[in-house]
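Enquirer: Before anything else, here is the set of structures, which you'll find just below.
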Structure P
Amino acid sequence: MGVVLRRAVPVLVVALLLATPVATAWLVGDLTNREARRLAAEGVPLDYFLRPVSLGATGDRVVGVLACVLVILSLALLIRATATRTLDSRWWTVLLALMLSGALIGFAWRVMTAGGIGANIGAGLVVLAGGPVLLLLLIVAAVQAFRLRRQQAA
């Protein structure tokens, strides 16, 4: 099992990092407010910063549930890999920073795809406040990954 888990760690990491923003976006849900929904029901076209992507209610639910299952399964197997010393625990700093980045991206996607009447102020705030936070998280992950790779090579 150790050899299989060792080979699976990179796949689990990629799965975790790809599924986290999708799961977050699905869990947050559509952030279009009630008033905008009411106006849309009356035939008023909504304004979007970005148009949401949808596979329909069922398709969105299937993708969201699969992403959540993938996040949970990947996390469980990566924790097991850490417990069996297949994955060096120091890599969790990198993983957590990248997971937080993914969660921020998923949340930002929902804010930017919210329908409204007029300007989407939330989208501007996400770019102004979330952009630097995302950049900081990615820098932390990159610096820590570089340090760990250099220590492992020595």
Structure Q
Amino acid sequence: MRRLTLALATVLTLAAAPAADARDTRHQFDIATAIAAGKADGTLDGSVQFHFKGARAPAVTDRLGAANTNRKTNAFGKSDATACQWVFLGAMKALQAAAKERGANAVIDIESNYKNQVFSSATQYECGAGGLMAGVALKGVYAKVK
């Protein structure tokens, strides 16, 4: 009887517990605003140009390979906009560092690639946000531009 009571109590407790915040809301945010904030706070140093697919870019003199980054950040207690800008700048910082390592001065044709679903915009990036985590994935091409 005691086991049955314990099992029943466990089932009732689990049924009454609130579901974890498993949302995965996709947002689009302004690229220029986020990059300006990244330059202002020193996250981005301006040594690498970023050109999203569909935006005008200078002439490419050399393509130096595929660029990919997938970053996540803690979103607990933050607004989706705050968490998404933070993780976007982390992704851009990673692209900047990898571009420098390859001798590139630009990353071109950048597209959002969250959960391997391409979102292409010259003015916005896509971020997935939940109650605990936010993520940004970007892909493009490392390049030398004039």
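No lab work stands behind these numbers, since they all come straight from the coordinates. Everything quoted here is computed from the prediction, not taken from an experiment.
Enquirer: Supply the structure label, taken from P, Q, corresponding to helix-only ellipticity at 222 nm (-39500 (n - 2.57) for each DSSP H run of 4 or more, over all residues; to 500) with the calculated value -25000. Write down the numbers at each step before the final one.
Expert: Details: P: -25000; Q: -11000.
This value belongs to structure P.
Enquirer: For Kirkwood radius over Cα pairs in Å, which structure out of P, Q has the highest calculated value? Could you put the intermediate results ahead of the total?
Expert: Values: P: 17.5; Q: 16.8.
Sorting by Kirkwood radius over Cα pairs in Å in descending order puts P first.
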